[in-house]
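The structures considered in this document are given below.
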Structure P
Amino acid sequence: MSTERRLYVGPSLRRLRRDHGLTQADMAADLDVSASYIALLERNHRPLSAEMLLRLSQTYKMDMAALAGDGGSDDAARLQAILKDPMFTDIDLPSLETADVTTNFPGITEALLRLYTAYQEEQLALADRGAETLAAGGRGSDAPDPVAESRRFLAARRNSFPSLDDAAERLAQAVSGHDNIVGYLKARHNLRVRRLPSNVMVGSIRRLDRHRKEILLDDGLDTASQLFQLALQLAYLEMRQEVDAVADEGAFATESGERLTRRALASYAAAALLMPYSAFAKAAEARRYDVEALARQFGASFEQTAHRLTTLQKPGQERVPFFFIRVDPAGNVSKRLDGAGFPFARHGGGCPLWSVHQAFRTPREIVTQWLELPDGQRFFSIARTVTAGGGAYGAPRVERAIALGCAAEHAGKLIYTQDRPGFGPEFATPIGVTCRLCHRTECTARSAPPIGRQILPDDIRRTSAPFGFSDT
């Protein structure tokens with residue numbers, strides 16, 4: 001009796017085909033088989049023969065082991081992650097059953113993953129519309145918000161894009177064969193890098209001059225920023241197809257929302273190129289998520305490194321889930337990313353008791369803080385100011401503060417909590433999401449009354465808090 005193990009590689013074969021930008025008919029022509037046979041292989045309705053495995057390897061110049069491995073492991077990990085959603089808590093969903101679904105029904109698996117992502121986007125859109133209605137005094141607004149569109153797209157996917165991580169890791173390996181990214185751009189694209197004064201760049205910090213075959217950079221940029229801009233240009237040159245494939249998953253109401261999303265995805269790809277997933281995740285654990293140490297190791301800025309830490313949620317290779325926010329001195333939020341379940345205020349100001357708003361008092365110094373929300377959830381965050389612009393005397397600068405945080409149960413893995421007696425979650429600062437949604441009646445920093453609470457008159461008694469509230 002034959003004991004030969006049958007090899008089913010549906011998800012891996014589909015991923016290989018899409019990575020090469022092929023239709024099933026294209027791949028069938030390359031391999032001299034029928035398109036229906038490719039479809040059967042991708043659906044795991046037929047096992048992959050040794051002859052076909054060899055033909056795939058020779059045609060697409062790939063390692064046979066990469067295709068013959070557990071093709072559904074990524075999809076299984078993704079499906080298992082979404083099945084942890086509270087809406088499924090009353091359903092018994094063993095890991096073995098999840099693996100069976102991804103192995104035997106890859107098409108259904110992909111449909112479920114797409115459906116859940118669309119559900120998350122719609123939930124975020126509903127939250128945004130509700131917040132807009134409250135902010136407008138119940139009138140609402142019909143005007144589309146491209147920034148909110150882009151943020152919903154990223155949030156629904158937890159700011160994690162494994163396909164971009166994989167492509168960037170491959171590109172990083174190719175770049176490593178040259179002295180640096182400058183050498184790679186010259187060898188691969190015949191592009192020379194030139195650094196010019198700001199007055200010559202006329203408002204640009206990077207420009208691709210195809211006629212002269214040059215990438216021009218503002219010489220006022222610091223080293224980390226110059227390196228990031230080169231990585232960004234390389235991502236546009238060699239990863240546009242992967243970026244477009246991810247962006248095409250979204251349903252955007254505005255052209256600006258789509259463009260903002262594509263720009264965010266290109267920046268994601270650039271960061272993944274400079275800080276490849278496997279190496280960066282390993283270093284993050286080894287250095288206990290020390291942002292400054294990681295920034296120096298990978299030649300990145302503090303903000304770039306903090307941003308990259310929020311992306312370490314690749315299925316099966318997850319690290320500490322972080323949230324990230326960037327604000328200016330007026331409290332305006334210019335970037336917001338959540339991989340840790342932190343309930344950001346979608347409209348209006350944040351809580352002034354959170355140290356991210358106080359970091360401007362101690363520029364470039366890391367401020368740590370335990371946080372406790374009204375519902376009892378606890379988080380740990382670090383905050384620090386960062387500077388954009390400058391580079392010469394009189395050059396305009398923009399000071400912002402960023403905060404990076406995680407849920408309390410993960411905080412012990414961070415270097416910022418080690419060997420700190422008298423500093424733990426029990427000393428958490430009570431904060432709210434935003435004043436309109438916070439029911440801490442004794443808060444002296446409150447700027448607005450919470451929704452649904454009756455304000456007491458102050459003709460007889462004035463409380464220390466800005467507002468007094470009735471008990472009912």
Structure Q
Amino acid sequence: MKSAVETLNPTRVRLTVEVPFEELKPSLDAAYKKINKQVTVPGFRKGKVPARVIDQRFGRGVVLEEAVNDALPKFYTDAVKEGDINPLGQPDVDITELKDNELLAFTAEVDVRPALEIPDYSGIEVTVDSLEVTDEEVDTSVERLRDRFATTTAVERAAAEGDVVTLDLEARVDGEVLEDGVATGVNYTIGSGELLEGIDEAVTGLEAGGTATFTSELKGGSAKGRESEVTVKVTEVKSRELPALDDDFAQLASEFDTLEELRADARERLVQNKKYGQVTQAQEKVLEALLELVEVPIPEKLLAEEIQTRKHNLEHHQLGQMGLTLDAYLEMQGKTAEEFEAELKEQAEKGIKTQFVLDELVSKEKLSVGQEELTEHLMRRAQSSGMSPDQFAQAVVEGGQVPVLVGEVARGKALATVVEAARVLDDKGEVVDLNEDEDEAAEDGEAEASAEGESGAEAAPAAEAGGDEAEGQAKAEG
């Protein structure tokens with residue numbers, strides 16, 4: 001077999017392959033055996049029909065077509081290896097010549113990973129938020145804890161902001177009560193904004209037994225997004241009392257003896273959260289800076305597939321679980337279809353670019369993934385998926401997704417390498433040392449690299465996938 005590679009553009013090549021006919025002989029023999037099992041010829045036992053009879057009765061062309069379909073995947077894969085290319089996706093195969101007992105020739109056009117030059121990234125400098133925690137932030141944290149220990153007491157007076165009211169609700173659209181528009185015994189804190197728009201104004205001032213009617217856009221159910229006339233009845237009013245902010249509260253709500261210790265712990269927790277946030281910010285900003293340094297051509301076919309995949313996942317998974325259509329989602333976001341498509345394209349381009357660049361870094365820095373690293377990543381992924389580690393591992397193996405997980409970890413390590421080399425300052429100009437938080441945020445690095453790079457750009461199975469496509473193309477050409 002002879003093959004040659006022609007570069008059509010930075011992301012696409014054409015393989016030209018010539019195969020001497022003798023190399024087709026194993027596939028030709030297999031073709032005769034396969035056809036033998038499928039046909040019945042009078043005078044011959046099934047499976048014992050001579051090759052010359054098959055040629056006479058069914059045509060040599062049928063046998064050649066079967067042999068070529070069987071052989072093409074192997075010849076294509078061999079040509080990929082010989083040409084030392086990294087194919088992406090499936091090839092477009094065209095049989096250019098098929099001479100019986102002489103020659104098989106075909107071309108295969110396929111997208112490839114572009115050759116990238118990763119420049120010196122040690123000069124990257126980014127700014128993140130400082131670790132300053134204000135007294136107001138501590139107050140807010142303590143108040144949230146205090147709110148969890150609030151008590152309620154039934155009162156005989158008009159409802160006011162902050163009270164907890166028990167409500168019966170009935171929603172009508174076009175004068176008809178909705179089947180799913182009736183609810184009783186709903187507890188609601190006035191001013192929380194957790195129910196329908198307009199309900200705070202409607203129930204404020206009502207005593208137990210009082211009713212009111214207001215108009216509001218429904219947030220869920222069969223008439224989601226439609227204007228509805230809602231009748232609300234208050235069946236009970238409860239005042240809400242917060243515990244006093246003192247040492248007794250600290251002992252009730254925590255392991256601390258004094259309010260001062262509780263506040264000190266709240267401050268420390270806020271600092272730790274901000275440290276974690278610094279790492280996340282640094283990863284995001286360093287990645288942005290790195291991508292700006294590298295020119296990355298993107299295969300058009302791969303980009304189109306990535307856009308379609310992201311749109312499908314949004315429509316049929318995320319929005320589907322929320323009971324939203326794409327049109328309703330765009331209306332909620334205040335976006336036009338054109339703006340949405342443009343954003344989707346930008347996200348897809350960034351995802352593909354991120355994967356290409358980080359994969360190139362993995363190669364350049366000779367980064368490897370150890371068994372322990374892979375196991376830790378698998379455990380974290382299992383936890384986030386709601387599956388047990390054993391179940392998740394089995395699903396990964398059965399789905400052939402182990403290389404994908406390895407890629408996620410490797411890209412996370414590549415991003416961490418760049419972050420480590422970068423100069424990170426806070427918004428006060430102080431140098432930030434991220435090393436102490438590096439392990440804690442390792443998963444975020446992997447998640448960032450994985451989320452940005454969730455494209456169809458995985459090259460490992462491309463040759464096998466291409467072989468299947470080659471077979472289909474051969475049938476079409478034949």
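Derivation of every value follows stated rules applied to the coordinates shown; laboratory data play no part. Everything quoted here is computed from the prediction, not taken from an experiment. Cβ atoms are built from the backbone, for glycine too; each structure is taken alone.
Numerical summary
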item	result
Computed -0.91, -1.13 for log10 I(q)/I(0) by the Debye sum over Cα atoms at q = 0.09, 0.11 Å⁻¹ - originating structure among P, Q	Q
Value 4.9, calculated as distance in nm of label points 7 Å out along Cα→Cβ at positions 196 and 292, assigned to which of P, Q	Q
Highest-scoring label, criterion being mean count of other Cβ atoms within 10 Å over residues 212-219, among P, Q	P
Among P, Q, which structure scores highest (criterion: mean count of other Cβ atoms within 10 Å over residues 268-275)	P
Origin of the derived value 1.1 (distance in nm of label points 7 Å out along Cα→Cβ at positions 84 and 116; candidates P, Q)	P
At a computed 3.4 (distance in nm of label points 7 Å out along Cα→Cβ at positions 44 and 188), which of P, Q	P
Which of P, Q yields -13000 [helix-only ellipticity at 222 nm (-39500 (n - 2.57) for each DSSP H run of 4 or more, over all residues; to 500), calculated]	P
Rg/Rh (Cα atoms, Kirkwood Rh), for residues 276-331 alone derived as 1.01 - corresponding label from P, Q	P
Per FRET efficiency 1/(1 + (r/R0)^6) of positions 36 and 260 (r between Cβ atoms, R0 = 35 Å, to 0.05), the highest-valued of structures P, Q	P
Origin of the value 10, where relative contact order in percent (Cα under 8 Å, 6 or more apart) was derived from one of P, Q	P
